[in-house]
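Asker: Structures for review follow.
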Structure 1
Amino acid sequence: MTFQELKEISLAWAETAEFRNKVKKAKDIIKSKLKLSGKKYIAYSGGKDSAVLLHLILQFDKKILVYHYYREKYMPAKFEKETIFIAKKIGAENFFIVKGADTYKTLFGKIIPELYEKGYRYSFIGLRKDESINRRNRIKANRSLSKIIEVWPIQDFNWLDVWAYLFKNKVPIHSAYKIYGPVIGWDQVRFVNFFNPKHDIYGSPNIDEMLLWKLRNKK
């Protein structure tokens with residue numbers, strides 16, 4: 001499927017009642033959580049799910065903190081610049097950017113405890129049930145990974161809902177998807193931290209060697 005075909009199918013799906021109901025549910029979750037006491041932030045990776053999440057939440061709170069982790073070792077600088085550009089294009093103003101390589105160690109060992117001490121009690125995250133069994137089970141069990149409570153507004157979105165939202169609302173789409181989508185499939189493509197051996201299960205090293213070798217070897 002070409003990118004243009006994906007766009008046409010997505011825009012058609014965006015007109016369905018099922019899609020509109022999912023968007024309404026996501027907005028209702030966001031509005032209800034924003035009313036609760038305690039500071040909130042958005043976890044923004046630069047991927048399509050977090051772009052949808054960011055666009056949704058900024059409609060209700062333009063000043064909300066946007067947390068972004070820049071994996072220097074595994075993310076080409078060109079892609080990182082585009083990631084930040086997209087966030088600003090969507091309307092993000094209050095950025096909190098951390099640089100590093102070991103995401104989880106830094107996140108759960110340092111950043112989240114510091115955010116909690118500053119009064120943050122809720123984090124909006126773009127997890128979806130249909131991404132994996134583990135994520136579906138975690139959402140079903142309402143299990144957060146830290147003391148800061150996770151909120152998953154687009155949990156019921158499937159891959160087509162995500163694309164439909166992006167195209168319907170003219171949300172900028174990262175160029176990495178246009179590189180990987182035709183190879184992996186638009187329903188499977190992910191915005192991973194490239195060249196990371198932890199993601200071998202997604203086939204990223206092999207594809208990176210074919211498509212991103214110039215970025216990997218750029219000095």
Structure 2
Amino acid sequence: MAEKGSYEANRLRMVEEQFVRRDITDKRVLDAMRKVPRHIFVPEEHRHLAYSDCPLPIGQNQTISQPYIVALMTQMLALKGDEVVLEIGTGSGYQAAVLSLVAKEVYTIERYEILAQRALESIKQLDVKNVTVQVGDGTLGWPEHAPYDAILATAAAPNVPQPLLDQLADGGRLVIPVGGRIGQYLESWFREGDKFRHEQTVAVAFVPLLGKHGWKDNAWDWL
């Protein structure tokens with residue numbers, strides 16, 4: 001897909017200034033971030049900010065994540081290229097497009113049908129063949145395609161949803177923000193047989209993960 005030279009230049013600058021100068025060292029992640037045109041996943045009125053170091057609104061009170069956070073969470077999955085990945089919270093579709101370049105197959109679930117449709121249209125512009133989008137409750141996972149080598153959630157849960165742990169393959173890892181409106185941390189969960197170990201990493205700010213095993217609708221309105 002043809003693109004304006006300024007978009008490409010801004011994207012390459014984004015990778016060098018926002019990722020390489022920080023702690024993103026995975027070459028496959030850096031290459032993916034150089035290739036995926038973030039601007040096509042951003043609403044027209046915010047497109048001039050597409051490669052800025054910040055999240056942007058995409059409608060339905062949702063956001064496209066800060067580019068650095070997309071790169072960081074992708075790197076935390078430690079993908080080699082032959083994995084089946086589940087994403088919880090398709091949003092704009094940008095994270096799924098990045099994952100498509102570093103994994104074998106990507107399944108992604110979005111709560112809001114209008115966002116799922118927009119994401120699918122954007123992904124199709126890139127001629128991506130290994131991303132499947134479904135509308136539904138992401139806290140339930142997607143049992144039909146389990147187990148997953150990696151699971152990534154792009155919204156904050158009060159606790160890690162048990163169905164996501166259940167659908168993680170032995171040796172697999174889950175990356176998810178955990179916490180409430182006033183504070184969240186990224187957590188990495190690793191499955192070792194029937195046991196799980198986890199570690200807490202950086203402080204983050206995500207929208208709530210709504211659903212049966214997440215936050216209830218409007219729960220953050222009174223927190």
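None of the figures in this text is laboratory data; all of them are computed from the coordinates on show. All values reported here derive from a predicted model rather than from experimental measurement. Cβ atoms are built from the backbone, for glycine too; each structure is taken alone.
Asker: When relative contact order in percent (Cα under 8 Å, 6 or more apart) is computed for each of 1, 2, which one produces 27?
Answerer: 1
Asker: On percent of Cα pairs over 15 Å apart, for residues 33-80 alone, which of the structures labelled 1, 2 is highest?
Answerer: Evaluating percent of Cα pairs over 15 Å apart, for residues 33-80 alone on every structure, the highest lands on 1.
Asker: Here's something else I'd like to know. Given that Rg and Dmax of the Cα atoms in Å, derived from a single structure, equals 16.3, 50, which label among 1, 2 identifies that structure?
Answerer: Traced to structure 2.
Asker: So FRET efficiency 1/(1 + (r/R0)^6) of positions 17 and 201 (r between Cβ atoms, R0 = 41 Å, to 0.05), computed for just one structure, reads 0.70; which one of 1, 2 is that? Provide the component values of the computation, followed by the final result.
Answerer: Values: 1: 0.70; 2: 1.00.
Checking each candidate, the match is 1.
Asker: Can you say which of 1, 2 returns -7000 when helix-only ellipticity at 222 nm (-39500 (n - 2.57) for each DSSP H run of 4 or more, over all residues; to 500) is computed?
Answerer: On the way: 1: -13500; 2: -7000.
Only structure 2 yields this read-out.
Asker: Kindly point out which one of 1, 2 the value 0.70 was derived from, the read-out being FRET efficiency 1/(1 + (r/R0)^6) of positions 57 and 145 (r between Cβ atoms, R0 = 35 Å, to 0.05).
Answerer: 2
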